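Values quoted throughout were computed directly from the atomic coordinates according to the rules given, and no laboratory measurement underlies them. Quick caveat, the model's predicted, so the values are computed rather than measured. Cβ atoms are built from the backbone, for glycine too; each structure is taken alone.
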Structure 1
Amino acid sequence: MKSPGFSLLTRISGVHLVSHLHLLTLPVMLPLLPAQMGVGFVELGLALSVFNVVSALVQAPLGFAVDRFGARQMLTAGLLLGSLSFLSLSTIGGYPWLLVAMGLAGFANGVYHPGDYSLLSSGIEDARMGRAFSVHTFAGYLGAAIAPGMLLGIAAWAGTRAAFAAAGIAGLLAIALLWMARPVSQSTDAGQPSKPATSRGGRAGGGKVFSPAIAMLTLLFTLLSLSGGALQNFSVSALVAGYDVPLALANVALSAFLFASAFGVLAGGALADRTRHHGAVAALALATTALLIALVALFGSAGPLLVATLGLGGFLFGLIAPSRDMLVRAAAPVGAEGRVFGVVSTGFNIGGAAGPVLFGWLLDNGHPQGIFWSAVLFILFTVVLALIQDRRGAARAVDPRPAPAR
């Protein structure tokens with residue numbers, strides 16, 4: 001990859017790593033907070049829902065702001081707000097402030113996907129876009145993967161407040177990384193007005209980013225958020241409560257899922273650059289993932305078998321991420337990538353808002369196995385949507401007429 005593009009990819013991937021570290025900060029701390037704050041999993045699930053509801057409300061408007069004012073400036077503001085939110089939790093205790101801080105962090109979270117993808121879509125050549133998306137997503141998954149060990153280690157050594165402080169400091173370091181090099185794309189990085197949006201067929205799109213295809217992709221992102229959230233945020237508690245798995249082993253299994261997901265993303269990037277059937281690739285990988293998670297739900301497994309099963313499931317779950325992003329980019333008018341990714345990524349927040357309350361209720365009411373069965377169900381729904389998207393793509397390939405103005 002050419003030097004300027006590599007520099008851009010490095011900076012944006014660093015931001016994405018920290019954004020996922022922030023995303024996992026509260027979920028990682030869930031096993032420690034009920035006794036400390038005197039609340040149950042439903043109340044902590046509500047805090048996660050606040051984070052995601054706020055992100056869902058602001059993500060699409062922030063996508064328009066990214067296209068209007070510049071991605072790097074908006075990313076800087078988001079990183080600063082998110083960092084201050086977690087730093088505040090290191091000094092201000094109590095459940096009420098947790099809700100406030102999660103709302104502020106949710107607002108900050110809304111800028112990452114539109115900002116990141118806007119910069120990548122404008123600064124990376126098309127032939128390497130799948131691999132660029134995979135490296136970017138790998139960095140995010142890596143941030144999630146290091147979160148349990150890093151934050152729980154700091155919490156064991158110096159307490160939960162120190163762990164929240166570490167998350168905040170990581171965001172400040174990401175701001176420094178973001179500004180280490182000169183802007184690459186003047187239209188998106190320097191905050192200058194971008195050219196009018198056009199479809200990828202070359203016709204004017206008028207900047208309109210709402211269409212049936214984008215609505216379906218938003219639903220697909222919602223289902224991925226629900227299934228991923230069940231496994232990332234609640235599988236440890238479910239394994240401990242429902243299958244008598246030791247906490248240390250449950251965390252190792254989750255780490256295996258997260259690390260394998262990150263490397264699955266890299267493999268998926270190379271695959272995404274070599275196929276046009278992104279929906280079929282996603283459907284096959286997700287169907288196999290559902291089978292593996294169903295095995296965990298049925299048998300629980302123990303020791304190395306549990307780690308291996310969740311690790312393989314994580315690899316396949318990560319494999320689909322670049323194909324998912326390529327589907328979104330194909331649906332986005334040129335010059336409106338920030339807006340489209342802002343709209344579609346709202347699905348992550350819708351799922352993130354609804355899921356924690358449901359999953360917290362399952363745990364509080366003695367149904368830990370329901371965490372895994374819920375993930376299986378949501379993954380199977382995603383398989384259906386991915387196949388529908390693949391058929392739509394095949395139909396467009398048969399009929400190469402330019403897409404009508406949207």
Structure 2
Amino acid sequence: MSTPIPVTLADLTAVVTYGDVLSNELAIATALGFPTTAWQPVQVDRSTLAIMAQLGSNFSVVVNLLAQGAYASTAALMVDDTGQPITVWMDLRGQDQYNVTRLPATYAAIDSTGFSITNVSAQTYGPFPPGQLHFQQSAAPGQPTYTNSANVTLLPGANAVAIIADVVGSGSSAGPGTITTMVTALIGCTCTNSASLVGQDAETNAHYLARCQAKLGFLGNKGPSKVYEFVAESILDSTQPFYNASLSQPITRVTTVVGPSLVYVYIANASGAPSGGDVTIVDAAIQAWAVPSGTTAIVAAASPVVVPVTYVVYVPAATGQQSANVLTAISDALALYFETVPIGGLTDQSIGVLPMSAIIGVIWGAVPGITSVTVSAPAADVPLSATQVAILGTVTGSVVFTT
């Protein structure tokens with residue numbers, strides 16, 4: 001009796017090439033006694049096998065996709081011919097295996113504490129209902145645009161204004177000090193943002209899979225740390241029993257400090273520390289759905305650590321880059337990076353830090369053609385405690401064009 005050949009999941013999801021199929025066909029034909037070594041490339045026998053090999057290879061691509069799509073762990077890794085993630089299979093697996101739906105893209109937005117219009121004229125403008133004032137990162141074509149999200153009247157002096165991006169997703173994210181163009185021209189008025197605006201693309205396959213797997217703890221008798229993570233990050237998932245559309249921003253980062261009967265749950269969103277109202281919403285969901293009997297859970301916003309960044313980049317003049325565009329691209333890239341840094345930072349020898357090397361790498365990769373980067377602030381890795389989250393502060397950049 002022959003020994004069964006074990007088949008792994010990797011074998012099931014592997015694509016068979018044209019060469020593999022043709023080689024197997026020729027081996028089978030040889031074993032059956034056919035004179036395969038005497039066949040010429042254009043001979044009918046060889047041509048028939050070549051056609052079948054190509055069809056077999058093409059069919060294996062379809063089978064490969066079906067096999068990957070059958071399991072959440074492999075569906076999350078699927079990409080198309082251009083290397084872009086395939087999301088439809090992971091959507092199916094997330095919904096039918098976990099009853100969890102992918103979180104949608106969000107609009108970059110900021111409340112009135114982070115954006116202001118300075119009116120140096122003696123005139124009062126407005127009132128302007130939402131959507132009537134328009135702003136842009138810079139005057140260059142194609143830059144992201146924004147509008148006021150609440151009623152505003154512009155008095156002489158500084159005016160705090162809440163704004164939201166016109167286009168959903170991360171492409172409208174903006175670093176501090178980059179939204180400086182008044183598209184709605186008002187004499188004597190200038191604008192700027194003192195903090196980052198961060199929009200998010202739809203949840204990635206990797207994060208969606210992690211959130212689905214975190215739900216497994218939720219299905220037990222409460223308590224495991226993953227339960228707190230799942231509940232906090234899934235409040236805007238309409239399929240969940242604790243769904244609450246009043247949450248202003250999705251919670252994207254969660255960490256727990258667990259003791260024998262006391263659990264501290266620290267939360268953050270893409271912009272950093274969530275508002276008090278959002279903390280209240282998350283706390284209510286966690287108390288109802290995650291805390292086991294005999295345990296006390298305290299939910300709090302992660303403590304913000306503002307990190308200003310000062311740098312100089314060197315760019316060859318031959319690249320044709322404009323200084324303003326370089327500065328804006330780098331500030332935006334930094335804003336997107338900071339939203340991914342976990343609460344407590346990245347672990348380095350048991351110490352949580354915001355790595356200076358990562359900041360340098362983000363700056364270097366933000367614009368093609370940069371030949372050198374010098375960062376003077378921060379001067380070293382920024383230490384972060386287990387309850388702190390890094391927030392991008394003022395970005396001060398200089399561009400030196402080299403010959």
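Kindly point out which one of 1, 2 the value 15.1 was derived from, the read-out being mean count of other Cβ atoms within 10 Å over residues 83-90. Checking each candidate, the match is 2.
Starting from the value 0.96: which structure in 1, 2 was Rg/Rh (Cα atoms, Kirkwood Rh) calculated from? The read-out was computed on structure 1.
Suppose you compute helix-only ellipticity at 222 nm (-39500 (n - 2.57) for each DSSP H run of 4 or more, over all residues; to 500) for every structure in 1, 2: which one lands on -9500? That value comes from structure 2. When distance in nm of label points 7 Å out along Cα→Cβ at positions 43 and 355 is computed across structures 1, 2, the figure 5.9 traces back to 2. From which structure (1, 2) was P(r) over Cα pairs in 5 Å bins from 0, in percent, for residues 211-386 alone calculated, if the value obtained is 1, 9, 17, 21, 20, 14, 9, 5, 2, 1, 0? The value was obtained from structure 1. Out of 1, 2, which structure matches 13 when relative contact order in percent (Cα under 8 Å, 6 or more apart) is calculated? The correct label is 2.
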